[in-house]
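Several structures are given next for inspection.
Bear in mind these aren't lab numbers, they're just calculated from the coordinates by the rules spelled out. The structure presented is a predicted model; accordingly, all values stated were derived computationally and were not measured. Cβ atoms are built from the backbone, for glycine too; each structure is taken alone.
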Structure P
Amino acid sequence: MSERLRLVFAGTPDFSVPSLQACLAADCDVVAVYTQPDRPSGRGRKLSPSAVKSAANAAGVPVEQPESLRSVEARQRLAEWQPHLLVVVAYGLILPRAVLALPRHGCWNVHASLLPRWRGAAPIQRAILAGDTETGVDLMQMEAGLDTGPVLLERRTPIAADETGGSLHDRLAVLGAEALAEGLRHLLAGTLPEPVAQSAEGIIYAHKLEKSEALLDWNATAIELERKVRAFDPWPVAEARIGGERLRIWAARALPATGSDAPGTILAASATGLDLRCREGLLRVTEIQRDGGRRIGVRDWFNARPDLTDSLPGSRA
């Protein structure tokens, strides 16, 4: 390219930071970073900057934090940066058509799934919940529809049997940054791959996670509950009522089992875990969190609940 590429980056959470760093390391000028306004967080509800804002400040890049990009004023301000390319990674705000058309090279998005499967807000967790064995990231040319644009580059990765929402999030954040860096190298060299339209088949939407989904229903199968525990780590964290106590469930695994006990029945309690009957199989819970407490192994919980362990057939210290 004869003219140095002017790039505006838009992102908000931790997932976006590796991609921002990839842009900063590329042979182009990151002229501005867009991120959502500071939000209250923590017990004191103090306004806190997003992870992207903190990274941009550390790099000395100007930061813009509009509530929306729908207003004429917000679009005019973006136009003043004269971006050749807008890179969007988990920004969290809708980009109107006028914004999509503003940069010379349009807008790119790093999406954490193999499109068109898992378009939408929560592709990482939905992939684990569904039992997918593979996922990845797509570098996509954005269109007006929700994650409907053609794909420029794709990186694939297996989903491990013990994968959590947190571990997969971190791996895909790095993978997305690598795909973005490759795309920028191609763009600067004039060798960008031809965009590939998404298939009209296999479209599934990854709806936003709701905290109400976190409650474990023992009428589900053990493998379904294990996936929920893994997918909802670190948020919103699976919950269950066990022994008359509401607990957050941080770690559990599905095991085969037979029997006619009612779903939710505690079958055994030991140092290796707490076994609960499911519609099919059993779920062995190994790490929990009591209200107001920290994450602990079930053995520590048993020490505080002799009433529970002493009454169980087959239980042992």
Structure Q
Amino acid sequence: MLSNSRRDFIKKSSLAISFLPFANIDLFNINSESLEDPLSINIFSKHLQFLDWKAAGEIAAELGFSGIDLTVRPNGHVLPETVKIDLPKAIQAIKEGGSSCTMITTAIESVNNSIDVDVLKSAAKENIKFYRSNWFHYTDEHSMEETLMECNKQIIELAKLNQSLGIIGCYQNHAGRNVGGSYWEIKKILENVEPENFGTQYDIRHAMVESGLSWENGIQLLKPYIKTIVLKDFKWGIVNGKWTAINTPIGEGMVDFVKYFKILKKFNLNPPVSMHLEYPLGGAEHGNTNLTVDKKIVFDAMKKDLATIQNLWAIS
């Protein structure tokens, strides 16, 4: 259980945050009926790696998250090589903390990797419903087309294993030069794959960084494959003389969440959410186990972003 001091802090933080202004959003005139189906928002455990499993579960529950998106990867909350022993312990500890875990973030790439298979089988035994795979990479040895075809083959094999285990794989679109920077690459590697076995973890922040004004096309193209989503925000700015994408709290950047959520609702999509906090938080944004700021700052940020998302969803 949480200490009295931590409970007092969270209660005070929640009260204070409830009075924070949200730019250009009338939160006090929300139709209560629009809250009937709120988003199921899981906190990405990368940002809680300064806590053990049970404490992470306690904080997730106290702050109001639906559950935890647990990192089961190198340097994660659970290490892949010890997954058979540690994943059951982690899930049990999270439950004891008052939360749950139905989605994990992994480094899974291939059915030919015994550790990857162990992670999948262990996750299935713990009733994990979704996992995010690793990203594939381009190399100088093969053309982009050849690489995409090979990635597609690997995903087809993973999808077969997923089907036998009753779990769904997700590939995240991620800005940059790895496979999946653009939504067309995601579409290519998911060809001939049954969406119920392997889809995408759609990341609106990365989609807008990469596609600019055509981000709506990406949702249209990938909607049959969207199984989970990531929520975070950004804005363009100049850092050290160069334009770069700067991560921000939810609602303080360029992502048009109201329009995005309206599109999701139009397509009858209400997928599980993994909420990320990639802006400066004393190292929590990078998954550090030791922070340079008080934990209160991190918890405040999580609570504020969570409230902002749910209110944006309600008015969309």
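For the reader, a short list of remarks on this structure follows.
- Origin of the derived value 23.2, 78 (Rg and Dmax of the Cα atoms in Å; candidates P, Q): P
- When mean count of other Cβ atoms within 10 Å over residues 142-149 is worked out for each of P, Q, structure P gives the greatest result.
- Here helix-only ellipticity at 222 nm (-39500 (n - 2.57) for each DSSP H run of 4 or more, over all residues; to 500) was derived from just one of the structures P, Q, and that gives -12500; the source is Q.
- Relative contact order in percent (Cα under 8 Å, 6 or more apart) - structure with the largest value, from P, Q: Q
- FRET efficiency 1/(1 + (r/R0)^6) of positions 94 and 238 (r between Cβ atoms, R0 = 41 Å, to 0.05) from the coordinates reads 0.85; which among P, Q: P
- Origin of the derived value 3.5 (distance in nm of label points 7 Å out along Cα→Cβ at positions 54 and 270; candidates P, Q): Q
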